[in-house]
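Novice: Take a look at the structures listed below.
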Structure I
Amino acid sequence: MILKDKIVAISGAASERGIGLSTAKMMASFGAKVVILDLDANASQKAADSLTGEGHFGVACDVTNREACQKAIDEIVGRHGRIDVLCNNAGITAPVKFLDIKPDGWEKILAVNLTGILNLSQAAIPQMQKRKSGSIICMSSVSAQRGGGIFGGPHYSAAKAGVLGLAKAMAREFGPDGIRVNCITPGLIQTDITGGKLTDAMRAEILKGIPLNRLGDAADVAGAYVFLASDLSSYITGAVIDVNGGMLIHG
């Protein structure tokens, strides 16, 4: 039970086929007490109720709202006494071409994907500092590394690239406090976001560029989250873990 009794908060984790809920289920199976953060309180609690074990609950949290993030972290600490792991998983995408990006679309993509990480992390880090221990895991994307993805527009790439920079800066600043900060960069993962958009022709073409010859599943990303949350990765911080089947093999 590599996560036994660790208190874990996961944002954007109420969607049935999403990476967040898959991560929550895997972490619970390894002994963690998981708090689901998502926009809707009922959906968050329903997701928490689906987990094995005890001590799980759901909280409504709009990551773009600083006060909502602080309230969510305060509730976690109030009920569990601490927070050990924060998974900054919440994110949205939009398949928009560069010249078609509107100001409100730009702001929305950055608010959820990047500012949300700032908000939740600022709320959680002081609690981790008190105990000189913590793991923060941030969701980036292969889109940040290759200048575009399959379904995300340039503003999505920009936001996810910002996540990489922000996480590395956090890792440097809070390493002396015993707080580790790492990123995950998934490739094309089969979730509700991609489910209805991927044609057979697109799938065949995409697979040509993936050495492992398959698309990713939510559980593939969940495994990376579990590793970075656990003490197995106790000497890893500021790292970027690619979960893309070899789509982007670095030189």
Structure II
Amino acid sequence: MLEEEREIFKRDGVVVLRGLFKDWMDVLTAGVNANEQNPGEWFRDYTPGESKGRFWADYCNWQRIQEFKQFIEESPAAEIVKNLMQAQRVRIFHEHVLVKAAGSSKVTPWHHDTPYYPVDAKQTLSLWIPLDPVSRESTIEFVAGSHQWDALYRPQSFTGEYYQHNSKEEILPDIDANRDQYNILGWALEPGDAVAFDYRTVHGAPGNLSSTHSRRAVSFRWLGDDAVYVDRGGKTSPQYPHLIGKLATGDALPEDEFPFVA
């Protein structure tokens, strides 16, 4: 099965994987609950003061939240990622929890992940795994083939503020105003499904249009053989402040923090 998905991933920069993680829903749900009860250093509430439609996110907690660590080390995810990327080895970068409550109108703006990260790599893959049913109208979307655009777009926070980097990044084209000019992909999803995408692929997400349930998702980010550290000249996300000054562009990533899993 994965041979066909591998070709789609290579062509479009994104592919949907059906039902591969059904047996891991209880584990991931327990991990998200533990994360919400005990937020990490980088926890963000994107709807402060709002009693309805809350949107919160957190990341880089997998080494302290046992359920996330178990998924990374024991689930078939690493081997699936390795197959899709055609990598010799696969290492975990980090996990990212994103929860949009029922009725949340908060939009995740179009972006690609490359300029956010203090890593440079061509073998990259994020597994976006929903814990709730997601309608096509509320799902994460992708511009097919945009991983091959060979462009670097200025990153912005989910609140719309641009990061200040020293590099000359471009402003992302207005995707929503010109949707008919792009091949935009998105899928209705069930718990156990996943969307695998290259982190260079432009993507975004609408609010959660469901009036009955949250849209909880965990995205596990993976790197292949060629990943190295890069100094972006400003803030990154995740930030890894302890690596600033310790590593220079082109240096190998520390394996204790970003271990090889498969």
Structure III
Amino acid sequence: MPDETPRRIDTSVPHSARIWNYWLGGKDHFAADQEAGDAYREVFPLIETFARESRGFLRRSVTYLAAEAGMTQFLDLGAGLPTVNNTHEVAQRIAPGARVVYVDHDPLVLLHVHALLTSTAEGATAYIEADMRDTDAVLDGAAETLDMSRPVALVISDVLGHIVDFDEALALVKRLVDRLPSGSCLALSHAAAADEGHAAAQETYNASGAVPYILRTSEQIARFFDGLELVEPGVVSWPHWHPDATTTSVAERGGWGGVARIP
């Protein structure tokens, strides 16, 4: 079969979205991604568990937003590669009329965007090809599908680590939150170093030439929610946030997240 990969996608360089897909058991990755994923796992064997815990937080937080907070509009920043329990799938199972907009500027995600654009007949899904740091492009594009005068659930799942400067990442979240209407919500998660082995594995990955990801402390992650009304139990490690029958770990490790209302 001929290689149909777009020319601007370099399959010889490991890519975080493809490595994440590999750890989650997906098929959208190449040899370089598998090698990098295996090398990371050799240093830190729990990484696949953490990937599943992160995905579990996304599913449970979107479930809460749709079922308990009454959110019917979702803006997913940094969508990543489609896998199981994508935001629109979770939301529309609960609220069939939910409208979901994904944002990403990765050409690899664009290649697979058809999987993110399925929708119920009552609802809608859309994709904006934009850098998440371009607030105007994100919100103007979202307004083509969402009613930006009504509450929106902003979903930021494990992508802020790609913004190396912490103050820049904080400023991005604040810009977006400040432009959403009262009653909107923020669901945000971010990876944190579990121990020295985890930090060492990430440092090696960041030095490989791939796009780096910065692990942050729980205290730093909590700052993304400054000025917002946190939903109980606050900003906690992934498996501690509204665990359910599928939550298999309760260790305080790997990453933190929370959900908050925008006043």
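Novice: For distance in nm of label points 7 Å out along Cα→Cβ at positions 105 and 137, which structure out of I, II, III has the highest calculated value? Walk me through the numbers before you get to the answer.
Specialist: On the way: I: 3.2; II: 1.5; III: 0.4.
Result for distance in nm of label points 7 Å out along Cα→Cβ at positions 105 and 137 over I, II, III: largest is I.
Novice: If Cα extents along the principal axes in Å, for residues 121-176 alone comes out at 41, 17, 13 when worked out from the coordinates, which of I, II, III was used?
Specialist: Values: I: 41, 17, 13; II: 40, 29, 20; III: 40, 20, 17.
Value 41, 17, 13 for Cα extents along the principal axes in Å, for residues 121-176 alone corresponds to I out of I, II, III.
Novice: Related question: Quick check: -5000 is what I get for helix-only ellipticity at 222 nm (-39500 (n - 2.57) for each DSSP H run of 4 or more, over all residues; to 500), calculated from one of I, II, III. Which structure matches? Walk me through the intermediate numbers first.
Specialist: Values: I: -13000; II: -5000; III: -10500.
Derived from II, not from the others.
Every number in this text was worked out from the coordinates using simple rules, so none of it is lab data. Note that the coordinates shown come from a computational prediction; the quantities given were computed from them, not determined experimentally. Cβ atoms are built from the backbone, for glycine too; each structure is taken alone.
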